[in-house]
Structure P
Amino acid sequence: MAGLTLCSVVSGTAEASSTKTETLQILVTNDDGVGAPGINATVKALTALPDTKVTVVAPLTNQSGTGAKVTARTLTVTNATTASGYPAKAVAGYPADTIIWAIDDHGISQRPSLVVSGINFGQNIGPLATLSGTVGAAETALARGIPALAVSQGVDNGQSPNFTQGARYLVAWVQSHRKVILTATKKAASSTNGSLNVPTCATGHIRGPVKVAVATSLSGYTITTVNCLSTATKPSTDVEAFVEGFASISALHPVNPPS
């Protein structure tokens, strides 16, 4: 995906998605809780897509920073809604627990074609990614052979994240991967995934998405400041991409594989 613009991603996939009438089953979760604005933006964006069914199973409360932790007891699940009133199941546990309940415990009626986790409040880049429940949930799904995307909306200088910007990139990714997701085997799912980080730009514009590695350190960077007017062209890590105003995609790594 490196070097592609958002427009080229969308336009380049219209033909592939239009030839498929099979319903795309998407399971949506997050780590900010079922009532958070980010998951609400995700659901609104995905339900607007044709031939797409969205099922929401999310943590009952905010579980940010819990990574891929799981609950060693029977999970309690209740009916809930997103902020806009979309039906959901709320799991009293961690983000990874939502995947375990939905998939391992057969909490939902049909195995999803794709798991989308987010949109998270704040960037999950560099070493922060391993602490993220948003990323942990996506990687738990990936370990079960399900294509997965973690989505995070960055914050800059304390301003509120603009989830609309992240939703646009989320939808573009889903559209560009729709055909392969619908035909993916469990083995092929390992190559259909990503952690998508989108900066919030009050001035300038977001570039990308670019495909980059996850940085091993935050040293030398102030990740609370984003330069959306930057002219840098070739970021090598997700941290560098973020501070230079790029949306970035980095590979996920499966965790907690089923026994």
Structure Q
Amino acid sequence: MKFSLYWVDAFTDRPFHGNPAGVVPLTAWPADEVMQQIAFENNLAETAFFVRTGSDRLHLRWFTPELEMDLCGHATIAAAFVLFTQLQQAGDRIVFDSRSGPLTVTRQGPMLELDFPSRPAVPVPAGQLPPTLLCGLGGNAPEWIGKSRDYLCVYPTAADVLALKPDFNALNQIDVIGIIVTAPGDNGVDFVSRFFAPNCGVPEDPVTGSSHCTLVPYWAARLGKPRLQARQVSPRGGALRCELRGDRVGIAGQAVLYLRGEIEI
């Protein structure tokens, strides 16, 4: 079997930054085991696979090196980028069917905007927190903790978030997709974040679109405005333009092609 492979850096306008994703266009689904093995071999945070179901509609799935994900932002941006720039997708709008329902990507000049579900976090009482959470965050206690799909841990300053040295062995014991850490930003950035998902095979994700389904409703309410500029402060870093739209979230960023090739198995 042969498959095309594209490697795209998402949420950035230059190579070697943002979050790299693999993109594999398909004409039909191979066995799940094959897609999981490809994702493991790629060893990227996510590899996206899609099958066309209509002129502007496709079915999209995402795999980390260890498991299939329910939602992934940067690999959805990457898949749309490949369709628009490499596969001559007509128009400026794509609808992906996924495990999280229909997901729309709209091309707006150099930006690609995701329409994703909003996933607000609810407060978690201290007595209900997993004992390894604070240990896994290096003992540096957040000022507020909530939970949606992921734990959301809010710190006073961006310096607190940057200074975290997580214990991934401890975080790996928590039965959750990921741990989001966040704080107010500055210099035109409304908030910063980092994302840890060691039990998915991704100790620290460089830029995480899906975490902003939780971050955006939190910061929109706290700052009293629906439109926000965000930055994920991982070593690679990435920029996101966000908007809260009721029960949906707009998440936009750029992408660049790093590599195209062919898988042969």
Structure R
Amino acid sequence: MRQPVIAGNWKMYKTIRESVDFIEQLKPLIKLADCDIVVSPPFTSLSAASKAALDTRIKIGAQDLYWENIGAFTGEISPQMVVEAGCQYVILGHSERRVIFGETSQSVNKKASAAVVAGLIPIICLGEQIKERKSGKTYDVIGMQFRQSLAGLTPETVSHIILAYEPVWAIGTGMTATPQIAQEVHAYLRELTTEMFNPSASDNVRLLYGGSVKPENINSLMVEKDIDGVLVGGASLKVESFSKIINFKIP
């Protein structure tokens, strides 16, 4: 059985104080949750958030990193810096990094390899834009991102990473891929994992859905066979909504 994962991506929201307050308020609301819980604050809040989350079910993730350990890379954060700040996870290749900042799957691949070496669990994001879905290219785009982002990783490594399918057209728009659409893409990702690695890696890799996830749709998403959790954006910024998602119940 793959352990479900509920991950929150706070993007460029919350100060250090707000991050700590959020975690303190969340703690008593998730005692009965049956899932891994990950929160990804801004870089400035990582250390304080990790201290606030000590001895709890909450694990901390970074929103990005650079693939070099040290060097003249102004503005970048190394894997070791992320680990030292208390992180166990890192989000890589989020659609906003790809679309706004021009990140490629090749750079995601370098970051993923560096993250694994540093002992981090990468959450590698994949997803198509609305024009690509409308033109029937969803699987072409997802397949290319998958192969390029995971190139060179071993089956054992892939067994322990997390993939997040996040259709770009459903992020922050209020539009949500139906559970059936999400399941179809997740099943395709599991097939690709078998093809590129092996059945064991496919059975073990955890697949998350991301895109306007909220308390109202979490149960219907989690009932699907190949959806192992969610990557939550806006709804992870409020304790009430995020705790409800964490405490999902499969009907």
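Each of P, Q, R could give Rg/Rh (Cα atoms, Kirkwood Rh), for residues 135-198 alone, but the derived value 0.96 comes from Q. I have 49, 41, 35 for Cα extents along the principal axes in Å, calculated from one of the structures P, Q, R. Which structure is it? Derived from the structure labelled P.
Values in this text are rule-based calculations from the coordinates and carry no lab data. This one's a predicted model, so the numbers in the text were calculated from it and none came from an experiment.
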